[in-house]
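Chemist: What follows is a group of structures, each given as structure tokens.
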Structure 1
Amino acid sequence: MFGPMPTSRQEKLDMIDEIVNRLLARYASAIVAIGVYGSIALESDGPFSDIEMYVIVQDGAEVQGHEFVYEPFKIEVAVFQRTPFLNRARAVDDLWALTADSYINIKAVFDPDDFFLAVKSLPLDISDVTVEKIMREFVIWEPYETIAKLRNNYNAGNLNYISLGAKDLSWRTAKLIGLANKQYYSTRAKTFEESLLARSKPDGYAELVQHIMNGSLSDRDHTYKLCEQLWNGLNDWLKELGIEYVETELPF
């Protein structure tokens, strides 16, 4: 049987301890903090979950990160210098709703100066102006192009794309919902479920997402109609939020 292989939580924690001890033995003077993020930090890991770790080093220090399979584990040791990591935690982009949790919920395994405690609040310190700017840019980059592809393929009779396009449109809308509500998702696997609980979301979103989660994609005509319904709802929702993305004059 090829991996991934199942491991218990205790086995993962034991491996984390071994990695920490090895890192400290080799780079103790450079290391600021070591933490675990993802499902292990959230205590929601399953038998096939990987180990995801941050190693924060002093600015200017050079320590190589690694992502590898060491059976039965899949391990990622991401190394960042102190200041760049703080900047990453503050950054807001279209992925914010999917990445913020990895800075907010870090399980410290070596952190003598409470570095990760200071990081915890940074992703949530975002302004409405920044959120609106990112949403305006992103709706042009992704959802607008996605509905164009859906319309092209539907009109051309290429219905094989409709299911994939519906998933793409829903996923990209979930990212916008996270930004609009300043709500981050605990894991990619629960993004749709958690986005449905958001206070503000476009009409048509719940219907398409439930359609996808139920696996009801064989009726491609109906799936396409749900996509168009969501696109209409998304545009109305953006207007309600005061986000206009259509230019009235050429910008140059």
Structure 2
Amino acid sequence: MTHSLRIHAVRYAADGVLLFDLRHPEELELPGFEPGAHIDLNLPEERIRSYSLINDPAERHRDQIGVRRAPDGRGGSARMHDFARVGERIQVGTPRNHFALQEGAHHSTLVAGGIGITPLWSMLRRLERIERPWHLNYRCSSRASAAFLAELSQPWRQGQVTLSFSDEGAPRFDWERLVNEVPPGGHLYCCGPRNMIESFQMACKDLDPARVHIEHFTAAPDNASTKVSRSCSRAVAPGSGCLPTRRC
């Protein structure tokens, strides 16, 4: 099921990343969603692209997504960056969630790589609202390319965010230490590129699979036979369920 939403605003978030504010043309309330959810956008040429909802789930007046332009892209991200304009209407699917936040966990450890921050940003804000403990580990190629950097650097989040930038020579995450520092019963969430996901999975191999939640993204080829972008998939631990795909 889809409904028509209007692009209400477009905002720069980081180099190559734009935030799109989507609202009902008559300012009606939108379907509710939970952190980690995504929506499908029906774009021209029968392209369907899925993007994480990044706004606070308490908001019902808008859907907000972050879109990173893929290098040399000619598909959905290029369409959104180069041609989408304020006032344009887009057919949008009902929110779906295959990367749900476990709100009852004693602690949530969030790990993001690049644009993988998008589903975790919504989770983080929800955890703050319900006053549950969390820590974010966020690695990007540079500060300029890090979405939500200013928000994450606010004084009240000091001590809860670990930032790492490859162009500054920062070492990759110490995965063994990161996992060992998770409090007993804590849940871990990761969204990022393939090498990050593989390292994360190896570090979590001895944990209860129910505590480990993973999504990864890979760009779909522009000449793929399917029009659906298989650009971010939820890779769960063995025995813990299906493997849907979507864009972070």
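Computed from the coordinates by the stated procedures, all read-outs in this text should not be read as laboratory data. Not measured: the values here are computed from a predicted model.
Chemist: Match the computed value 16 of relative contact order in percent (Cα under 8 Å, 6 or more apart) to one of the structures 1, 2, and report its label.
Modeler: Computed on structure 1.
Chemist: Of the structures 1, 2, report the one carrying the highest value of percent of Cα pairs over 24 Å apart.
Modeler: Structure 1 comes out on top.
Chemist: Of the structures labelled 1, 2, one was used to calculate helix-only ellipticity at 222 nm (-39500 (n - 2.57) for each DSSP H run of 4 or more, over all residues; to 500), giving -4500. Name it. Walk me through the numbers on the way to the answer.
Modeler: On the way: 1: -15000; 2: -4500.
It traces back to 2.
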